[in-house]
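Student: Following this line, the structures themselves.
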Structure 1
C-alpha cells in the first residue's frame, strides 16, 4: 500500500516536498560525515605528532630545582617492572637524556632543549617528520657530534643542512661542542619546533660524565588502542620508585589538547544544529503528506483500516525518503573525503591549525557512527511526531472533513 501511494504521488505537491527533504538530508548527512572525519583527523594527527616526540607518559626524577631537566639520573632498575606488569597496555619504554644548551651562529644565540635519543631503539616514527637529512647516526661504536633541529630554528638562526654550529652547556659545567646539522624536521607545533633538537644520547651522557646506564628519564609509549587515562596513571605509579614522577604528555602540551577540545565542542554544536533542522524538516513533510492525503485517509478508514495501519504507511514512506537521502549523502560525503585524503585539495595555515592541509580520518568507525546517529535521531523524531498526531486525533479530523 505504501508503494502504491508513493507511485501515485509523483505529480502532487508532496512529491516536490519529498525531493527537497531528500536533498536536505543528503547535504546534512554529507556535512556530518565530513565534520566527524575532519574532527577525528585533527585529533589523530596532532596526538600522533605529540606522542611521537614525547610519548604518552614521561618518567623523571624529582629534582627540586627550577630547570626541567637538571642532571639528575634515573637507573633502569627503577622502572624495570613496567613492561613485565603491564604488557597489554605499554608498547615500549625508551630511555632519554635531555639538556639545556645554547646554540651559537653568525645570526645570534638561541636556547634549545637537546634530547638524546637511544641508540638501541628504533626511531622510524621520528623520521616521518624530517624535511631534509636524517637523524644523528646511532649505529656507530661511539657517539657522533651531530644534531637534528626544527625547520623553525633553522630559519631563525639561518642554518642549513650540513652546517656546523657551536653549542655550549650551562649546567653543571660550561662545555663547548661543535655539532654538525644532519637533519631538519617540522611538526608545525610551536611548543616542539621552537625548543626541541635531537642528538645521540651518549653525547649528553659524556657531557655529564655519566655511565651508559644513567639517563634523565624514560618515555612510555602506549599501544594504539590504549588511552592515557588517570586510571592508567594510577596503575603505573606504584610500579616505579617513590622518588620518580610520572608526567602525562597531555599535561605538558595542554594547549594543543585544549584547542582540540574547543574544535570538538564546536563540531558537536554544528552536528546538533543540522540534526535539529533535518528532524523538523522530516516532521513537516510527514504532516504535509498526511494533510494532502486526507481523502485517501477517509477511504482507508471507511474500509476498516486502523489508525496504526495508516500511520505505518506514512512512516514507511518517510523512512524510505530518509534512507535515500542518507545514501546520497554518504556518496557525496565519502567522495569529497577521499578526494581530500588523497589529493589534499583544501590547505590550511600551519600557524593557526598546526598542519598544512585538512586531515581526514577515513576509518569505518568514523563512517558508521555518524550514520547511526543520523538515522536514530530522525527515526525518533518521526516516531514521536506520529505519536503526537495520534494523540491529537488528526485522522478522525481529516475523515470528518
Structure 2
C-alpha cells in the first residue's frame, strides 16, 4: 500500500504532502511529457506559454481535487498524428490542435455527465483491463529502452543507479537521476552552459486562443485528431487509470465518470488557452508513484513548476529542455513501465480469461484502441465457449 498512515485524516481522506519524496515523484512522468511537448513546439511551432500553462493549471486542479497522483499527460495519438502530418506537409496547424482540444473536451464532458462513460466501462471486464495495463507497461518499457539506446553507457548506468536507490527513502532516486542527467547534459553539449547563462525571466500573460479558431479548424481537429484518440483515451485515460488509482489508493477511490468529466474540463481549458489535448494515464500515475509520490502534492508541485516556466521562461523552454538527455528520459519511462506492468500481473486462473489478458496486452503495446476492441470481442467469445484453447 503506497499511502503511509500519516497521509490519512480522521475521516479517512488522503492529505496532500509536499515533502522531498513528493518533489521527487512530481517528475516521474517527464519521460512522456517532455518528448511530446518538444514535438508540439518543434514541429508545429506552438507557443510554449499556452501549452505549459494549460498543463500546470490542470495538474494543480487534479492534485487538489483527487489528492492522489492523478497525472495529466499529452494525448499520445493526437500528438503523434499532429507531428507526423505536419512533417508530411499536410495542413495541420496550431489552431486545429486547439480545436481538437475543444472537441475532445465536449466529447468527454458529455460522456461523463450523462453516465455513458461508466456504462461503457462496466462492459469492460477485469481480464481486459489487466491486459491493457500490462500492455501499456511493456510499451513504456520498450520505448524507454529505445530512448536509452541513444547512449547505452549513460542509460545503463543511470538505470542501475536509479534502481538501487528506489527503496531509499532518504535520498530520492528521481532527484539524483535529474541532477546527474543535467550534469551529463552540460558536459556533453558544449553550447548548453552559455545558452543557460543567457536565460532571463520575462513575464508574459496568456492570450485566449478562441478568437483564432475557425469552424474549419474545429472540423479538421475533430476528424484528424480528436476522434482517432477516443478509443485510446477510453482504455488508458478512463478505465486503466481508474483501476490503477483504486488499486493503489483505496482510501481515495475514483470512478470512470469522474475521469471523463475532468478530462473534458481540462481540454476545454487547454483549447481556450492555446494548449494541446490532454488526458489522464495509468502510466503517468505509475511514474509518479515509482519515484516517491503518495499524494496529489506531487502533481501540484509539477503544476507550479510548469506555470512558473510558462509565465516567466516560455521564451527559453527549448534551452531548458536540453538539460534532460534522451537516455535519461528513457530511464524514467522504462521504470514507469515496469511499475505499471507489475500492476497488471494479477491474472485470472481461468485459461480463457488468461488468453484474453495476453492477447489484449500484446495488442496494447501497439495500439490501445484496437486492443480494447479485440479484448472485448475475445472475452465475449471465451465466455460463450467459442474459443478452443
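No value in this document is a laboratory result; all are computed from the given coordinates. Fair warning: this is a prediction, and the values are worked out from it, not measured in the lab. Cβ atoms are built from the backbone, for glycine too; each structure is taken alone.
Student: Using the calculated result 3.1 for distance in nm of label points 7 Å out along Cα→Cβ at positions 50 and 258, pick out the matching structure from 1, 2.
Tutor: 2
Student: Another one. Distance in nm of label points 7 Å out along Cα→Cβ at positions 162 and 338 was computed and gave 0.9; which structure, 1, 2, did it come from?
Tutor: Answer by label: 2.
Student: Match the computed value 0.90 of FRET efficiency 1/(1 + (r/R0)^6) of positions 242 and 370 (r between Cβ atoms, R0 = 30 Å, to 0.05) to one of the structures 1, 2, and report its label. Numbers along the way, then the final one.
Tutor: Numbers: 1: 0.05; 2: 0.90.
This figure was derived from 2.
Student: May I pose another question? When you work out relative contact order in percent (Cα under 8 Å, 6 or more apart) for each of the structures 1, 2, which one comes out largest?
Tutor: Values: 1: 28; 2: 40.
When relative contact order in percent (Cα under 8 Å, 6 or more apart) is calculated for 1, 2, structure 2 comes out on top.
Student: Identify which of structures 1, 2 gives the largest calculated value of mean count of other Cβ atoms within 10 Å over residues 178-185.
Tutor: On the way: 1: 19.9; 2: 16.5.
Largest one: structure 1.
Student: With helix-only ellipticity at 222 nm (-39500 (n - 2.57) for each DSSP H run of 4 or more, over all residues; to 500) coming out at -21000, pick the structure among 1, 2 it was computed from.
Tutor: Values: 1: -17000; 2: -21000.
Only structure 2 yields this read-out.
Student: Also, I was wondering about something else. By the measure Kirkwood radius over Cα pairs in Å, tell me the structure among 1, 2 with the highest figure. All intermediate terms of the calculation are to be shown ahead of the outcome.
Tutor: Values: 1: 25.7; 2: 21.1.
Biggest value here belongs to 1.
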